[in-house]
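Novice: These are the structures in question, set out in turn.
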Structure I
Amino acid sequence: MIKFCSLFSGSSGNCLFLNAGTTRVLIDAGISAKRITEALQSIGESPAGLSAILVSHEHSDHVRGIGVLSRKYNIPIYANEATWNGMESELGPVLAKNKMYFNTSREFEIGSVCIKAFPIPHDAAEPVGFNFFIDNKKITTATDIGHINKELLNCFLSSDLMLLESNHDIEMLKVGRYPWFLKQRILGDRGHLSNEMAGKVVAYMAENGTKKFMLGHLSKENNFPELAFQTVYNILSEKNIKVGEDISVDVVLRDRVGKVVEL
């Protein structure tokens, strides 16, 4: 049995959890170790049972709690070299044995899970999304995406479950209170994915066989869950893809634990 859960997903902090039997990993830990511990306990898990923490990139909303968790529970931290260089000073002391490196685009294993990190377009040192291969199942996590390209879509294909960024509504962002430079960053090729583009990706993936979707990393200022869902729903409806019948689409939230999905 594979279990996947979004503990937190949004502009104020990100942390995902994957349980593959004896292997349990966090994908990012961008919120306090205390809150992550409480979130794990709420789904019957414990940080003491974690096999590893994977890091997508060095921004604070993805790494804030990593150092404390690793020190307290002796958890290995996996990141590529550029991400380590970008985040190490923010983590505090980390035992040498818990500093683990992976090469982007090259598969590696943690326990029973085969993992491939793939590059994503974002304004970080060497940001990645992840494919997880477990018992002939594939789970993909991809947030902080400035734009979609063919290489990314190829990494997404054949996923049984996908968590995809649906960060902002373009019009909310344009008329919102963010300064112009920040709006330009979010809308740029190395920024974040809009609801509309997320809908197009979900439609493409659904047409190619993926059945389970989570929309994540919603902006606190420039989005809200109902809008993200409705935008994606409308795009799917235009292509005669029925949410609740053909596929499932859930919106995961920045401030609370999502449901545990089993594969």
Structure II
Amino acid sequence: MHLIVQGADVETATLKEIAKAAGASGIEQVRPQAFRMRDARPGDGLAALCDAHRLDHAFVPAERRFADYRLLVMDMDSTLITIETIDELADLVGLKAQVAAVTAQAMRGEIEYDESLRRRVAVLKGLAVSELERVYRERVQLSPGAERLIAEAKRAGMRTLLVSGGFTHVTDRLQARLGLDYTHSNTLTVSGDRLTGEITGRIVNADGKREALLAVREELGIPKDRIIAIGDGANDLKFMAEAGVSIAYHAKPVVRERATHAVNYVGLDGVLNLFN
């Protein structure tokens, strides 16, 4: 196994301390602010040492290559993009704090997701459809490194799938912008030029995300061990479990504990450093 260490500011003295704690045979730079420590092993206090310096660390198989994977599956809110879309829509009607609190509970797995989404969407009743475009234009921002990660996935010949409990108004635009192969998300019901406060069709919840991954996997004939999945909330765990490598991105504790790797400090392009 090799140990990958990366962060916004990686000092030489800290690298040496980490290498010693991991019993590594050597250190090499793989990208700016990303380093590989060869033949490393877990050591007492290693995680705390890295966290103290705001460094991500991951033990990875020496032979694992990014180009060997065929499908990249990602969550949208707080993963591909920096915001929770529904929270920003609620902000337009002056109820962001209330809705954000429900969102946080759902992402931590404290309340049932479908009910939490119905409660949050109901708040949007009467909102003009034009405000959806305003949220996309003014508030949707890609997470750092997102474009590079997707570009490298395409270069490696991977297909891309965006699964989201968010809304088609945003996922459709991101698909066009980034050239994503597949998306699966919720559709807000509209009457005239206003939202009704309801969802059209079946809610895309944890099971829906998993089923979307399985459908694409079957369509393309891709084995589980050739899939990379990235998410941040409890409702991402089911689709992440269907991937050979799962990555918790700036995620809730329950997700970090169950993912193959956790990326807490660097951007999405830090995922690339976890592969040769």
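We did not get these values from a lab; they are worked out from the coordinates using the rules stated. These numbers were taken from a predicted model, which means no experiment stands behind them. Cβ atoms are built from the backbone, for glycine too; each structure is taken alone.
Novice: Quick check on the output: 19.6, 66 is Rg and Dmax of the Cα atoms in Å, derived from one of I, II. Which one produced it?
Specialist: Checking each candidate, the match is II.
Novice: With percent of Cα pairs over 16 Å apart, for residues 69-108 alone coming out at 33, pick the structure among I, II it was computed from.
Specialist: So the calculation was done on I.
Novice: With helix-only ellipticity at 222 nm (-39500 (n - 2.57) for each DSSP H run of 4 or more, over all residues; to 500) derived from the coordinates and found to be -8500, which of I, II does the value describe?
Specialist: It was calculated from structure I.
Novice: Now for a separate question. Given a computed value of 0.7 for distance in nm of label points 7 Å out along Cα→Cβ at positions 173 and 197, which structure among I, II does it belong to?
Specialist: Attributed to the structure labelled I.
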